[in-house]
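Take a look at these structures.
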Structure I
Amino acid sequence: MALLAEVKKYYGRQKLFIDGEWIESKSNVFKENRNPATGEVISEFPTATAEELRAAVEAAHRAFQTWREVPLRDRARYLFDLRTRFEERFEELSRVLVQDHGRTIDEARGSVRRVIENIESACSALYSLAKQNEYMDQVARGIDQYLVWEPLGAFLIVTPGNIPMHAWSSFVPYALAAGCTVVVSPSGQAPVAAEYVCRAAQEAGFPPGVINLVYGGREINKEILVQPEIQGVGFIGSNRAGKEIFELCGKLGKRSSINGNGKNNVVVMPDADLNEACQWLLRACFGMAGQRCLGTDNVVVIGDRYEEFKRKFTEAAARMKVGYGLDEETELGPLVTQAGKEKVLRWIEQALAEGAKMVLDGRKVRVEDYPHGYFLGPTILEDVHVDMATAKEEAFGPVAALIRGESLEQAIEWINTKTNLGHSACILTQSGKNARRFIRAVNVGNVGVNVGIPQPYAFFPLGSRRESFLGTAKSRMGSMRLFMDEKTVCVRWV
């Protein structure tokens, strides 16, 4: 297939979006943003100044005073129009995501589809608000009582470099449906994707100040969060940064939804269909170059079919085409940054030093037309033990660690005790009994049966547990409880 055209070769100096206007930042600090496949600079983005941050917060606060009063059906029209804009820009947004993040075009299209599904889910959440309100008359003589849900105000939304569009849609449409306003602070790893999402939202005609976009990173996020008008934060990113934000929210008495790192396991039972298992695991371990919150590092193989599984899985992984994601035949794109690639290389070296053995080595992969890209090929390790540090720490790259297991009970114990992270776990089996036992016993928030990635659809929350989640409410549909609070009213008229 021919290489798909890039949206732009160079996106220039990026602007901030504050109070309905794209403005040139007055910052003296601009950073380069590179295409992960080519290594070429595709944009420069600013670290917003203190004055610009304050302007964004004030704009969101002012807009909240009027946006909260917009009738429910009119808010719904804005959201439906937002959905239309994403459908119209579907291919453009997908290609921007490939250039900015590095994933394949199919993965990018899937991500934009998830954004649209989240907007649809936010619409359904908005219409369900009427059902959440409760009314009871004559609770006492002459007294009626009712419960209403009210929006809280302006929120900070922090999005990561690995899922810049999907993370945006995990919070922003729900905030808007609830009647809140937002200041979005994206990762510097994918600033162009953040801009294009904001431009699509702008075209839906939201009033000035309802959505604002600034750049700057961890310290900027703290500066925004301490502003008195900001009611809380929706965050997806690293545990380290997330804990800092969570602790600050605790000191400030603000709400939070903090979604952090994972260390996810797939258990392959003796009765699993190994051909299907290998296909599911290619996506789980190597999809998005392994930079996926619910992606898998550890593959626990139970029983005496380990060698057969290893052979099939290795052969399938070795056939994957590594390259630029705008080539529709590419199955594995680059990592987002050179620093991210180097971190994964260190993780692999640590595993080998701990005693792991290399089965398939992706470290020396070369993509002929893109010598400066941040590529790693599929990498498979074996002789990994659950007490190794690398069996407990997220690789965040295209790496699969094969672990031999003796029983389902042993695998469940490992998942529950060898790490404090709790994003997801999956079991591949034809036994309903084993699947039910696994579902009930594993202490994670997202469980899969005969799937490699237990990705909840938009109308379900991301149910992560333990140190993978901190805060008031889960993301996606669950975030409506982040952005709103109950008010109980007691009335006497007679």
Structure II
Amino acid sequence: MDPVEQHIQTETRRHFFKRGALGLGSAALTSMLPGSASAATAGLPGLPHFAGKAKRAIYLFMAGAPSQIDMLDYKPQMAKWFDKDLPESVRMGQRLTTMTSGQERFPLAPSKYKFQQYGKNGTWVSELLPYHARMVDDLAIVRSVHTEAINHDPAITYICTGHQLPGRASLGSWLSYGLGTANENLPSFVVMTSTWSAKRDAQALYNRLWGSGFLASKYQGVALRSKGDPVLYLSNPPGVDPATRRRMLDSLAKINHETLVEYGDPETQARIAQYEMAFRMQSSVPNLTDLSGEPKHILDMYGPDVNKPGTFAASCLLARRMAERDVRFVQIFHRGWDQHGNIGGDLPKQCKDIDQASWALIQDLKQRGMLEDTLVIWGGEFGRTIYCQGNLTRQNYGRDHHPKCFTVWMAGGGIKPGVVYGETDEFSYNIAHNPVHIHDLNATILHCLGIDHRRLGYKYQGLNIRLTGVLDQNPVEGILA
């Protein structure tokens, strides 16, 4: 909306509220109270733009950048290149991080892991991912994703918000803003950060990755914790019972409503809605996180870690339970993939964390008839180099950041199963066919949910800002069902 027009409309409502005893503000406030049929809200008028095949999405984000060469981008010809220098004709002067730019050599490090072909199309998968090997016919594996960012924080910010600098709305916030929420008692956008098994130090994650930026704060992601209260400050303090909490919220809502009438700030309305959502979550969140009713065969499918709060397996099972409750967007961050050294020791641990649980999530959704309208995305912020960082041996090596190509997979609503899209060169360094920019990836996610990314924008600081930027990005037709 034009800022001037928005200001005029706010002033008009303000004076209307002052003239009317109850006004539209009271009606809006009533609609947020428990038991209201309209607590689940629609999004923008005219959205979705078309009938999307997915109603919700789950994003499995491997923070730190998994090594595509050791997992899903098989390069057998590299075996004969062990410890030879990366040809300048391949690197072509590409900018390097400060972690390897000072190396005298860039010795090539073939993957030490064995690959085999699986599925109807003979998809190559590493021995590190035996459960992925069992579900390749459910996946669309994209080997040609690329980005401009070369360091973690701007790269994760870029793929999550569409811009390398902080301040923009995240993908989940855009979905909440555009499509609204389909449930009354849980947030539309929930985030979990799981534990990991490799080295303890890992890149920091900031809440701007699930923030709403210039959008109203009600669209930001709600972080679900594995220790203490699942959501901060959700439990009543000692001596405060539910009835007292209800009376307090009613009084607070009255004060906030008076503030809304006086100043017309839409953030006040968002604050009213968030307090009411928090009250409803006091019962809905404990019910969500209680896994005691899950059958043993389901728990066994996710693996032994599912019984440990905060693990990736437990988070994936919670994601399925949220999908059942119509949470629009769930994002699970799994850290520890930043392997500049000791891939031989750390990468197998990371893969074991996520392999069975990712498979179980897909199978669990599928057996419930939910995969057809639930989009699942797996990937990180960039890839890793074919050349070694640090000491190179046959059994161990490290890899630096590599933005020019990496692998992402997608499954479920709107995605063609059992395909491999895109191809990298023999060094897994440059893209040979069908490049997919991260804006194209986000355009594809929006498309699956019925959104034309070109038509979802927000006017801010004189710009019509989109998640997918200003260039001519497109959904990846080759993986759409």
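Each reported figure results from applying straightforward, stated rules to the coordinates on display, with no laboratory input. Just so we're clear, the structure is a prediction, and the values are computed from it rather than from any experiment. Cβ atoms are built from the backbone, for glycine too; each structure is taken alone.
The maximum of relative contact order in percent (Cα under 8 Å, 6 or more apart) over structures I, II, that is, the highest value, falls on II.
Source structure of the calculated read-out (helix-only ellipticity at 222 nm (-39500 (n - 2.57) for each DSSP H run of 4 or more, over all residues; to 500), -10500) within I, II: II. When mean count of other Cβ atoms within 10 Å over residues 311-318 is calculated for each of structures I, II, structure II comes out greatest.
Hey, distance in nm of label points 7 Å out along Cα→Cβ at positions 263 and 319 derived from one of I, II reads 3.3; which structure? Attributed to the structure labelled I. Quick check on the output: 1.00 is FRET efficiency 1/(1 + (r/R0)^6) of positions 239 and 415 (r between Cβ atoms, R0 = 41 Å, to 0.05), derived from one of I, II. Which one produced it? That value comes from structure I. In this comparison of I, II, the computed figure 82, 53, 40 for Cα extents along the principal axes in Å is attributed to II. A value of 3.7 was derived for distance in nm of label points 7 Å out along Cα→Cβ at positions 127 and 143; which structure in I, II was it taken from? Structure of origin is I. Computed over structures I, II, mean count of other Cβ atoms within 10 Å over residues 63-70 reaches its largest value in II. Source structure of the calculated read-out (distance in nm of label points 7 Å out along Cα→Cβ at positions 151 and 327, 3.3) within I, II: II.
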